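In the part that follows, the structures are each spelled out as C-alpha cells.
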Structure I
Amino acid sequence: MHIENFKTFADLVETESFSRSAKLNGVTQSAVSQQLRAMERHFKVLIVDRSQKQFRLTREGQKLYESGREMLYLYEKLNSELQEMKKIISGTIHLSTIYSIGLHELPPYIKTFLQEFPAVNVRVEYRRANQVYEDILHNSMDLGLVAYPAKHKQLEIIPFSEDKMVLAVSPEHPLAQKTTVTLADLAGQKLVGFESDIPTRKATDQAFKAAGVDLTPVMEFDNVETVKRAVEINAGIAILPYATVATEESQGLLKIVGLKGDPISRPLALIHRKGRVLTPALKKFIKLMSGVSSDAESPVETTKEKVEA
C-alpha cells in the first residue's frame with residue numbers, strides 16, 4: 001500500500017467525487033475505483049457503503065480516512081522539514097484567486113517572489129469566490145486569494161491588503177466632471193455591478209442600503225474586466241477597487257471619482273486549509289504578501305465541512 005493510495009482516497013472522501021479525485025491526482029476515474037477496491041482487499045473491510053445513493057463511508061472507512069489523513073500529514077511534514085534542513089526553496093505553489101486580485105494585486109508580488117526564489121513555480125487559477133473556497137477546502141490548491149474573507153472553522157485567514165473603493169464612470173458621463181461625490185449623489189443612477197452572490201457586490205449593496213440610496217442595476221457580471229468594459233461605453237456607473245481601474249484612468253478610458261463620507265474599503269486575504277503542511281516555498285510566499293511568518297503548523301483536521309453560506 002503506497003502513500004499515494006491514501007492521498008487519492010482522502011481526496012475522494014473530501015470531494016465525494018471520483019472524477020475530482022482523479023483530476024487532483026492525475027489519474028483516471030477507473031484508477032480511483034481500482035485503488036479503492038485494492039484498499040478494501042488489503043484491509044479486508046468494506047470502505048464505502050454502496051447501498052446508499054450518496055457517497056457515504058462505512059465505520060471502517062471513516063476510521064481508515066482519519067488515520068490516513070494523519071499519515072499524510074506526517075509524510076508531508078517530514079518532506080517539508082527535510083527541505084528546510086537542506087535550505088531548499090523550490091517546488092510549485094498553486095494559487096486560486098478571484099479575477100480582480102489575480103489580475104491587479106497579485107502580479108507585483110509574484111514578480112518579487114520569483115526574483116528571490118527562481119526555483120519555485122507559481123501557477124495561478126482565476127476563479128469565482130465560491131470556487132476559491134471550494135479549491136482550498138478540497139485541498140486542490142495551496143492558497144486562495146479572496147476579498148471580504150468569510151470565516152470558516154477549517155480555514156486559516158491571513159489579511160494582506162485593503163482596497164480603496166471608488167466610483168468609476170465613462171468620461172462622457174455627467175458625474176465625470178466631479179472630483180468627489182457622496183453615495184446620496186448616486187441615487188437613481190444606472191449601476192453596472194458584480195453578480196449578486198459575489199462578496200464585493202454584497203458589501204457595496206450594504207453600503208448603499210445603509211445610506212438609504214436606491215440605484216437601478218442594469219448589468220451584472222462575474223468579473224471586474226467585463227464590468228469596466230460596460231462602464232467604458234457609458235452603460236452605467238460602477239463602484240470598483242481603485243487598483244482595478246488605475247490603468248484605464250491613465251489611458252483616459254474611465255474617470256475615477258472619489259467617494260466622500262465613510263470610506264468603502266475592501267479587505268483582501270490569503271486563505272489556506274487548517275492542518276495543511278506549509279512547504280518552505282509557501283511560508284516564504286505568505287510572508288512576502290502579508291508580512292506574517294507562518295512557521296507554526298495547525299493540527300491535522302479530519303472532519304469534512306462544506307463552505308458556509
Structure II
Amino acid sequence: MTTQGGGRPAQVRAAHERLVALLLLATSLVSVLAIALIIVFLFAKGMPLLGKVGVWHFLTSPTWNPTRGEFGIATMLVGSLVVTLGALAWGAPLGLALAIFLAELAPPRVTAGISWAVDLLAGIPSVVYGFFGLVVIVPFIRERLGGPGFSILAGVIILGIMILPTIVNISRDAIRAVPRDYKEGSLALGATHWQTIVRILVPSARSGILAGIVLGMGRAIGETMAVVLVTGNVTRMPDSILSPVRTMTSNVVLEMGYASGDHQLALFATGMVLFVFIVVMNVMVSSAMRTRG
C-alpha cells in the first residue's frame with residue numbers, strides 16, 4: 001500500500017515533466033516553423049524578379065523606376081548600410097560605456113534610476129522617435145549645418161538612440177554574469193578596478209556584448225517609421241552625411257501599398273536581401289566568437 005501510494009506521485013510528476021517537455025518542444029518547433037515559412041515566402045516572392053533582372057543588376061544598379069521596369073536597389077542598399085553603421089559607430093561605444101558604468105561603477109540608486117530611463121527608451125514607439133527627429137533634429141541640422149535637414153545624419157542620431165537600450169541591457173547582463181572570482185582574483189593580484197574591468201570583465205563578457213551589438217544592428221537596419229520621417233526618402237546616391245537617403249525598409253513601406261506585378265515582386269526581393277544580410281551578419285559574428293573562444 002505504501003509502495004503503491006509512494007509510486008503514484010512519482011508517476012504523476014514524471015507525466016507532468018513529459019508534458020512540459022512536449023510543450024516546450026512544440027513551442028520550439030512553432031518558432032522554427034515560423035522562420036521557415038518566412039524564408040519560403042520571401043524567396044518564393046523574390047526569386048522570380050531576381051531571376052528576371054539578375055541578382056547583380058538588382059544589387060548594383062542605382063536606378064529604381066518601377067514604371068519603366070527598372071529595379072535597382074544600390075542607392076537604398078548604401079543608404080541602409082550607411083545609416084546603420086553610423087548609428088553603431090556612436091551608439092555601440094556609448095551603450096558599452098553605459099553598461100560598464102551600470103554594472104561596475106554606479107551606486108545602487110544611480111543604477112536604478114538610469115536603468116529605469118534605459119527601459120523607458122526601449123518602450124517608446126518608433127514613430128515617437130521619428131516625430132522627435134522631425135521636430136527637433138531635422139530643423140537643428142538644417143539651421144546649423146545646412147542642407148535640407150532630412151539626411152543621413154538625422155537617421156544616424158535617431159537610430160543611435162533607439163539601439164541604446166538593446167546594447168546597454170544585454171552588455172550589462174553579460175558583464176554581471178562574469179564569475180566574481182575573476183574580479184576578486186584580479187584585484188588580489190594588484191590590478192586596479194579599471195584594469196580589471198578593461199582586461200578581465202569586458203573580454204570575458206565579449207560574447208554577450210557582441211550579441212547585444214548584433215541585435216542593436218538588427219534593430220537599426222530593420223527600423224522603418226523613424227527613418228521614414230527623418231531621412232528624406234530620396235532614391236539617389238548620397239554624397240555627404242547631410243544628403244537625404246532612402247533605406248530598403250523605407251522603400252518597402254512607402255511603395256507596397258500601391259505596388260503590383262514586378263514592382264511588388266521587387267519589394268519582396270528587397271526584403272529577401274535584407275533578410276539574407278541579417279543572417280550573414282549573425283553567422284559572421286557567431287563564427288568570430290567561436291574562433292576567439
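Out of I, II, choose the structure whose coordinates give FRET efficiency 1/(1 + (r/R0)^6) of positions 178 and 258 (r between Cβ atoms, R0 = 30 Å, to 0.05) equal to 0.05 when calculated.
Numbers: I: 1.00; II: 0.05.
Answer by label: II.
Tell me which structure, out of I, II, gives 8.3 once distance in nm of label points 7 Å out along Cα→Cβ at positions 10 and 146 is calculated. Present the calculation step by step, with values, prior to reporting the outcome.
Details: I: 2.1; II: 8.3.
Here the read-out was taken from II.
Any idea which of I, II comes out highest on FRET efficiency 1/(1 + (r/R0)^6) of positions 34 and 242 (r between Cβ atoms, R0 = 41 Å, to 0.05)? Provide the component values of the computation, followed by the final result.
On the way: I: 0.20; II: 0.50.
Evaluating FRET efficiency 1/(1 + (r/R0)^6) of positions 34 and 242 (r between Cβ atoms, R0 = 41 Å, to 0.05) on every structure, the highest lands on II.
Hey, helix-only ellipticity at 222 nm (-39500 (n - 2.57) for each DSSP H run of 4 or more, over all residues; to 500) derived from one of I, II reads -13000; which structure? Before the final figure, lay out each step's value.
Working: I: -13000; II: -24500.
Only one of I, II returns -13000 for helix-only ellipticity at 222 nm (-39500 (n - 2.57) for each DSSP H run of 4 or more, over all residues; to 500), namely I.
Looking at structures I, II, which one was Cα Rg over 2.2 N^0.38 Å, for residues 122-273 alone calculated from, given that it came out as 1.39? Kindly include the intermediate steps, with their values, before the conclusion.
Values: I: 1.09; II: 1.39.
Derived from II, not from the others.
Going by FRET efficiency 1/(1 + (r/R0)^6) of positions 130 and 194 (r between Cβ atoms, R0 = 35 Å, to 0.05), which of structures I, II comes out largest?
Details: I: 1.00; II: 0.35.
Comparing I, II, the top value of FRET efficiency 1/(1 + (r/R0)^6) of positions 130 and 194 (r between Cβ atoms, R0 = 35 Å, to 0.05) belongs to I.
Taking mean count of other Cβ atoms within 10 Å over residues 170-177 for each of I, II, which is largest? Present the calculation step by step, with values, prior to reporting the outcome.
On the way: I: 14.2; II: 19.9.
Sorting by mean count of other Cβ atoms within 10 Å over residues 170-177 in descending order puts II first.
Compute relative contact order in percent (Cα under 8 Å, 6 or more apart) for each of I, II and report the one that scores greatest. Intermediate values should be presented prior to the final figure.
Details: I: 21; II: 26.
When relative contact order in percent (Cα under 8 Å, 6 or more apart) is calculated for I, II, structure II comes out on top.
With Cα extents along the principal axes in Å derived from the coordinates and found to be 75, 49, 30, which of I, II does the value describe?
Values: I: 75, 49, 30; II: 82, 55, 37.
Of the structures listed, the value fits I.
All of the numbers you see were taken from the coordinates with simple rules; none came from a lab. A quick note: this is a predicted structure, and the numbers were derived from the prediction, not measured. Cβ atoms are built from the backbone, for glycine too; each structure is taken alone.
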